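Throughout, read-outs are computed from the coordinates displayed, never taken from laboratory work. Note that the coordinates shown come from a computational prediction; the quantities given were computed from them, not determined experimentally. Cβ atoms are built from the backbone, for glycine too; each structure is taken alone.
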Structure P
């Protein structure tokens, strides 16, 4: 298999160890594992997975940049919105997958959220360590933060996830003879290789399977289904006593997601700020992501009794008052204003994040 990027020696050694672990898992499973299991191993195996090995993944020194790394405008706008929507008696923020901890630190430093209790749910020990280091630099913030490694039984206030859903393992299905097969990973002469088998029960649990049953996936059509995302949102909704779930990610409504012209799905990998479409290359050293089917998650939330939906990132930020936040910095102070203006352009532009990302907000209906 050709590598899309030159291999650094330390990366090659790390990936070899990751490969040995994956190869053993394939062998233990009889020679084939669903892609969702491969993705889970490549990203989250303790000490070896992309997010679990201590690798620098966020920001200019990593492999990709998220909205908080662009500057402070996004966090300031989100803080303003959260301040207006958090219940007065439930001033709690629970963040899933807090990454480098930058967004948490920015929100905790905002004076409008000075009374907020913050909880971070993080399964990666290296990332949790990095988050503690960053947040400890914010005066008075560390004592307001609690770290968890599993879903809390009760959720209230705001539950947020910024680019969390896209990193959840997905199942791959390919149209075949009027039905579908599940694409997984096996070994051919010692190399990782794609292999198709009848769908697993987990893949069949995804909502998008009704499109297959309706004959909407022609032969050769390849895309992802998201049972883990759906189960995750259902679990959060079940635990949400009052408040809202807020998830920010790149994705589409369902008709756009499964458009006939999107015949090879949305799976993408990121390594040193370069995208590629080969998730079998150098496992453990590159991010693997897939877009979010927001319509399916809307349906999950609605079935759990939540209200709300998803809008474009630009629409959410404009409604949240990003232009008012920007206007607080005088335009005649170019040293401060120009970086914020450039950040606003990246956040709002349809060609950047404005239309490529979406924000879903689902809340428990209030009773009078």
Structure Q
């Protein structure tokens, strides 16, 4: 009887041990597959998800032989737009895509790329300037994650319910804006209201705001042409940067070989897809808004344009002064970005 009891105890212990082993999560270095999540705020049908994220995920999986598998969580299903960067730092998300401007004050040096008065002829120019500029300036504010991509909307425009043909029309108008765009609109006499893009459609529909300063793709991609009637072209006012970034600890989970492959695929998609993603969207969306919803396009006369540009110059001055208080040479930062913009406008401005 005693021998039988001992045997049964041994069997029971082995069964418990086997069950425990079955539920143990292997350490990343022992697991042949690294499974990552990616958080972003764009809708599942948006080109960021369809044309950039999903093809990039597939390319990473193929290039790594299936050893890196990424699952995308669009539409703020994993983290809301303003919390994605901090979510990557904390590990809520392994990888995140959002706008720097959604956390006003968190990225003071990077605001230089969104200053009014710097000309970006298209999204590709703006993205090239931002990526090279960040690498040259090497700001501390983005070193708590591993930046994978920075790309841009390029020139934006003002969508509104009433027409905006001059500065007088803009006075007192409530306009959705984020980051530095809010400061720009305030300087011009408007009343900016901070909110992320996913909130803007309902705010316009309900009359909480009368307009939105955003890239033209929002007219179709976010259906804003359904809730506004006019678009005033203001390419000198707006540029917003998007980031794709990764948790440092997650990056370190990848072997040197996988890091090299991952970086190569990411650089390819930044160059071939991300840089120009907003250009074709902007062109297509404006055409759709005019043809399908009857939206009216307003182009400011040259004299009016000069008035607006002159009025927003203090925003640049404020930027230089603000980061000077942080011990950073704001004049050099601003000059660097202007020189990059001039160079890339010449190279890619007609693309």
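Computing helix-only ellipticity at 222 nm (-39500 (n - 2.57) for each DSSP H run of 4 or more, over all residues; to 500) across structures P, Q gives -13500 for structure Q. Once FRET efficiency 1/(1 + (r/R0)^6) of positions 98 and 298 (r between Cβ atoms, R0 = 25 Å, to 0.05) is computed for every structure in P, Q, the highest value turns out to be that of P.
Looking at structures P, Q, which one was Rg and Dmax of the Cα atoms in Å, for residues 82-137 alone calculated from, given that it came out as 11.5, 34? Label of the originating structure: P.
From which structure (P, Q) was semi-axes √(5λ) of the Cα gyration tensor in Å, for residues 42-249 alone calculated, if the value obtained is 36, 21, 14? Attributed to the structure labelled P.
Once mean count of other Cβ atoms within 10 Å over residues 74-81 is evaluated on every structure in P, Q, the highest one turns out to be P.
One of P, Q was used to compute relative contact order in percent (Cα under 8 Å, 6 or more apart), and the result was 23. Which label is that? Corresponding structure: Q.
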